[in-house]
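K.L.:
The structures considered in this document are given below.
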Structure 1
Amino acid sequence: MAKKEIPLSEKIAVTTEELAVLLSCGRDNAAKIGSMAEARCNAGIKNLWNVAKVKQYMNDIATE
């Protein structure tokens, strides 16, 4: 069975590189933001980031 590619906008957890793309920043800043959002999910040796938590954190810190 072929692996189905899920669009980035539909993923609930992403890698650090994918998080950087979502946030339009570098890998280091994406990891910092993910950590501040307490969104890290350890999946064995792979670190993933909970997209919903990062989005909520970004909405919470956003200023008008």
Structure 2
Amino acid sequence: MNNSSHWQIGLAEAERVFEDELYARSWLETPNAALGELTPRSLLDSAAGLTQVLRVLASIEHGLPL
């Protein structure tokens, strides 16, 4: 899987969780405490980073603590 695929998967999952494309894109560009103040987008250049982003999105979706 390449970086473009990681971005596409991350964006699609953020859009699904937030049910809003603009909010999802904004969330991906905003530093996140659960990700060490990195932006989710900055982590989408690797499989490990994608996994971290997907875990945070799952926590948000299910109302779990981050």
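A short reminder: the numbers here are calculations on the coordinates, not readings from a lab. Just so we're clear, the structure is a prediction, and the values are computed from it rather than from any experiment. Cβ atoms are built from the backbone, for glycine too; each structure is taken alone.
K.L.:
For the read-out Cα extents along the principal axes in Å, a value of 30, 24, 18 was computed from one structure; give its label from 1, 2.
P.N.:
2
K.L.:
Looking just at distance in nm of label points 7 Å out along Cα→Cβ at positions 35 and 51, which of the labels 1, 2 belongs to the structure with the highest value?
P.N.:
1
K.L.:
From 1, 2, which structure was helix-only ellipticity at 222 nm (-39500 (n - 2.57) for each DSSP H run of 4 or more, over all residues; to 500) = -21000 calculated on?
P.N.:
The read-out comes from structure 2.
K.L.:
Suppose you compute distance in nm of label points 7 Å out along Cα→Cβ at positions 19 and 43 for every structure in 1, 2: which one lands on 1.3?
P.N.:
Computing distance in nm of label points 7 Å out along Cα→Cβ at positions 19 and 43 on every structure in 1, 2 gives 1.3 only for 1.
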